[in-house]
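These are the structures, in structure tokens.
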Structure P
Amino acid sequence: MAYVIKRYSNRKLYDTQESRYVTLEEIEEMVRAGKEISVVDAASGEDLTAVTLTQIILENQRSHRSGLPTAFLHQLIKHGEAWQEFVQRSMKSSLEGVVSNQREMERVFQEWASRAGWGMIPGAARADTKRDGEPDADRLREEVTSLRERLRSLEERLEKRKSQAK
């Protein structure tokens, strides 16, 4: 279910589920955490999601100063909607490819882990599934920490067996 954010004429953004005003940065965090958002004009009900997400991207570009090449942006404006549609289709296709490759990598890793006798790695089979409210990065850090501890434990067991065999 999408989080509905209402945008008022004074440009304030209101999260209807949390009953509070939010900033563009908070909306960015929500998206990064995997939440689906929908931004609508409070008065007319017009969908402003694409405009708001574009604004977030542009704000990030401005602060990092290493944004899209100026020549590319000139071409995008110069060639109008046809070029923009092409770029949108290309980006969508590229993102779908990245997601597909990530899922395939997770599947292969899970098979490898299973063959190595590790059994089911928590979260590896469904890394695209997020726990409620927990950012992806935190979950991944927990998994890495857990895997490191397990690896240390296995290394210790291996060393003990090596020393017992001597």
Structure Q
Amino acid sequence: MIEKVIVAGFGGQGVMAIGKLLAYAGMLEDKNVSWLPSYGPEMRGGTANCDVIVSDKMIGSPVLTNDATAAIVMNLPSMNKFESHVASGGKLIINESLIDKKATRDDIEAYYIDANRIANDIGNAKAANMVMLGAFIALTGIVEKQSILKAFTKVFGEDKAKFLQLNEKALDAGSQAVLQQISKV
């Protein structure tokens, strides 16, 4: 099993956090991982993306070009840039709170998650990235939710443990949102 995912959005949307959590959760499950960040020149508010690979086999290169199995896009510029990087048959997870456009390709699976609204509903607008991560792990099963939760304090430090319950709610809400879409098909 291998997942090659591009995570992209504006700086400050938690794009790198998604990537770090996926990579660390993969390590906790004894999988091979790579995480390759890329920042725009402005940092917060500029563009940010990362390539994450989680695999049962050795990873040849951390760089993804047009062979991503999935892309998580948090804003319209990211969707415009990275939709074409998803391989045929791959998944495109779209934050429909900020993207009012539909996927243009019919050879990939597109999922629309109202991540910002969902995050607001659970009590913290900053949890939109965790909503998207919950949708991704529900779709792919590449890592377990429990591994993401274990990775949380390892990645962000023990002082952030107070946010663990909120983030678990966000993961669950993202999972529910995408599973509801699948059940309608």
Structure R
Amino acid sequence: MPNQNNVSALESIREKISNASAIYFTDFVGLSVEETNALRSKFHEVDVEYRVLKNTLVSIAVKELGYEGLDDVLKGPTALAFGNVDSTAPARVIKEFLKKEGKAKEKPAVKGLVFEGKVMDASYYVKLANLPSKEELLAMLLGGLQSPMQNTLSVLQAPMRNMVGVLMSLKETKN
């Protein structure tokens, strides 16, 4: 008979996984308590939940939700970063943390991830970490849309500006 604590924990894990737009599986062994707390606070700043959960319960939950290929990822100590709002935020936080203070760190190492419902290996983490944030992408899109309109307005205003310039120089020569 299953333990009631494990049953409720499994339900909680299943809910977290189904609500997350991205889940990053990381190996955290080797991080000091201070480093782990710093990493958790950086995750918290961007609305990412970082939890250490039982691999067996996570394995059951991901299989029930239809994710295949995570058996190798769920070996050894594993922490999960749940990206609920921005799918790439955990990747950027991990990348920033690894470059902290100019030292090349090795932990937390991304073991695998689930991104927008697809299971991916750790190599996709680097690609996602280098993507701009959603706000930056929207700003770039807005700038791209605004540029042609600004150029058109400038071209339409040029003859009027030239006419005013000619009239002003004519006025100065008459005075």
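Rule-based calculations on the coordinates, nothing more; no lab input. Note that this is a predicted model, so its numbers are computed, not measured. Cβ atoms are built from the backbone, for glycine too; each structure is taken alone.
The table below lists the values:
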item	result
Structure from which 10, 41, 39, 9, 0 was derived, P(r) over Cα pairs in 10 Å bins from 0, in percent, options P, Q, R	Q
Test item: mean count of other Cβ atoms within 10 Å over residues 15-22 calculated as 24.9, pick one of P, Q, R	Q
If helix-only ellipticity at 222 nm (-39500 (n - 2.57) for each DSSP H run of 4 or more, over all residues; to 500) is computed and equals -20500, the structure in P, Q, R	P
Computed 2.8 for distance in nm of label points 7 Å out along Cα→Cβ at positions 23 and 87 - originating structure among P, Q, R	P
Structure responsible for 15, with relative contact order in percent (Cα under 8 Å, 6 or more apart) calculated and labels P, Q, R on offer	P
Per mean count of other Cβ atoms within 10 Å over residues 7-14, the highest-valued of structures P, Q, R	Q
Which of P, Q, R yields 14.9, 46 [Rg and Dmax of the Cα atoms in Å, for residues 111-150 alone, calculated]	R
